[in-house]
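In structure tokens below, several structures.
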Structure I
């Protein structure tokens, strides 16, 4: 499977924005130009492994989180994202989030027969 640099770049951009960083700030922390960061985020440039690791470190994320659209085993990444989502929630918010997730799971499983070409569990 080839790496999808557009998806990797998009994920880098999403995480950068979530962290409240500008392209300029990220570029400065990885010793690259803001234009180069823009090219990476738009999938127009392929970065070196050194740059990839520098970006992951600057964003304080694991490599698998940036690569999750390109790797087949994303269970750990998904679990990590769910943990991060809940990390700043109080107990009440966590309980509500779990109820919403449970209801969504049940609805998906009850209605998956409506999806063309889908049978069984997702």
Structure II
């Protein structure tokens, strides 16, 4: 299996973890997001789900399981991209913040796809 001793070594997890902290910061600082409990909670759950799936998949000690969990993490990243678009359209976050977060999520998704492909092709 990929030579990560712990999930904390995985770059996609590191970027995802930073994103989780940023999402929590946004949802605490924005009055609109603080008061929109449904969207606030969904943003947080999706962000946390990205890193949680990477961690759980890594600990399964199976390439096939890890790849499946990486796929779920990528799905959570797409879900979060949708939610930040909604937050932008509702004027809860700025266009600039949306673009930056969107770019980070695209990068995380690409990292997850690359790692998944590597795992499935590793001998």
Structure III
């Protein structure tokens, strides 16, 4: 079970690094606009907000990686659980206020991983 949690947490950390890259560097580029369904005009208007959002996703990823690599496994597990909880809350909020797919892309994987941690 521990290996599964490490794998799932690593995937979520990588996913959030991807969000960081998309929101910070590709927001106004064709790929970023396609992923988020923005016109060039809308992307230009919101690029500062998106970059800020990308940084937050980077911080979430950094927290998960910190927890996975922490020398004290018990404390590392607490760190991972905390950051998964942050991702769940952010995903639920984003799913309600921005786009429903955020629930499935962001919140659900973190929720599944957190449940496995509690089992």
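Here distance in nm of label points 7 Å out along Cα→Cβ at positions 18 and 50 is compared for structures I, II, III. The highest value is that of I. Match the computed value 22 of relative contact order in percent (Cα under 8 Å, 6 or more apart) to one of the structures I, II, III, and report its label. Corresponding structure: I. When volume of the Cα convex hull per residue in Å³ is computed across structures I, II, III, the figure 90 traces back to III.
Any read-out appearing in this document is the output of simple, stated calculations on the displayed coordinates, not a laboratory observation. Treat the numbers as computed from the prediction; the structure is a model and nothing was measured. Cβ atoms are built from the backbone, for glycine too; each structure is taken alone.
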